[in-house]
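Listed below are the structures to be examined.
What follows is calculated from the coordinates using simple rules that are stated; it is not laboratory data. Just so it is clear, the model here is predicted, and its values are computed rather than measured. Cβ atoms are built from the backbone, for glycine too; each structure is taken alone.
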Structure I
C-alpha cells in the first residue's frame, strides 16, 4: 500500500535496540512519546522499494527521552536493519485538531512577521525550544538579519494563517 497524501514527518529510526527487532526512535513530537499515539504510521523506505510503507508497532518503550519500538513482523536485528535512518510520518489528516490560538510549529514556519509599527522582520525560518518558551528564528534575507523572537502571549499579538502573517509586539532594534 502506498501513502497518498501529505506526510508529516514525526521522527526517525536511528539504530538497533537489542537483538529482537527493536529500533531506537528519535521523535520530533512534544511530548516525545506522542509519536506512539497515532494508529497509522508510515515509514519512508530508503532501499530498493522506495516510497512510503505503512507500519504499526507491536510494542513501544519510553524511558525519559529514550524511545524504542518494535514493528509488527520485524523479529530480529537483520530485519530491523532496513529501517535504520528511515523517517516516520503520519498523514496530515491524522493530526489532532488544535484549539484556537494553538499551532503546530510547521504552521508557523514560513510565515512573514512584522511588528506593531509595521516593520517587516522577515520570515520564520525555524523554532528553537529553550525550556522557558519557544523562540521563533526570523530571517530577513534582504537585510541579512536574523531575529530571535520569543513565542509568548506578551509578544505575539496575532497569527493569521490565511494571510500567512504573524504580528508581534517586539522592538525592531532587538
Structure II
C-alpha cells in the first residue's frame, strides 16, 4: 500500500531530477560558447591554474562558493512570492536557476578533476549519474505513453474525441498498474 502511495512521489522526483539534468545538459554548451566569446576563457585558464595548486578539499570550496552566493537571489524570489508578485518571482527564480546551473557547469568543468580525487565525491558523482539513468528509465515509459496519447488525439478527427480520450486514459492507467 505504501509503495503504491509513494509511486507518484518517486515519479515526480524523477521528473524534477531529469529537468535539472536537462538544464545542465542544455546550459553547459551555452556556457562553453559564452566562455569562448567573452574573455572568460582566460578566466577559466587562470582559475584552472589556481586550482592545480589547491587541495581537493579547497577545490570543493571553490565549487560551492558560487552556489552559496546565488542563494540570496532565491530568497528574493521567495520574498516576491510571499508578497504575491508572481511574475517577478517566477522570473527571479528562473533567472537564479539558469545562472546557478550555468555557473555551476562552468566551475564544475574547471574543478571536476580535483573534486573526483576525493573518494566520497567520486562516489556521489557516480551515484548521481546512476540516479539519472534510473530516473530516465522510470519516466521514459510515461513519456512514451504520453506521446502516443497525444499522437492519437492530434492525429484523429475531432468527432468522438472525448470518448477516445477516456479510453486512452483508462488504457494508460491499466498499463501503469500492470507495470507495478
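Observations, loosely collected:
- Ranking I, II by Kirkwood radius over Cα pairs in Å, for residues 101-148 alone, the structure that comes out highest: II
- With percent of Cα pairs over 17 Å apart, for residues 69-140 alone derived as 62, matching label from I, II: II
- Source structure of the calculated read-out (helix-only ellipticity at 222 nm (-39500 (n - 2.57) for each DSSP H run of 4 or more, over all residues; to 500), -31500) within I, II: II.
- Origin of the value 30, where relative contact order in percent (Cα under 8 Å, 6 or more apart) was derived from one of I, II: II
- Comparing distance in nm of label points 7 Å out along Cα→Cβ at positions 29 and 61 across structures I, II, the highest figure is found for II.
- Computed 38, 16, 15 for semi-axes √(5λ) of the Cα gyration tensor in Å - originating structure among I, II: I
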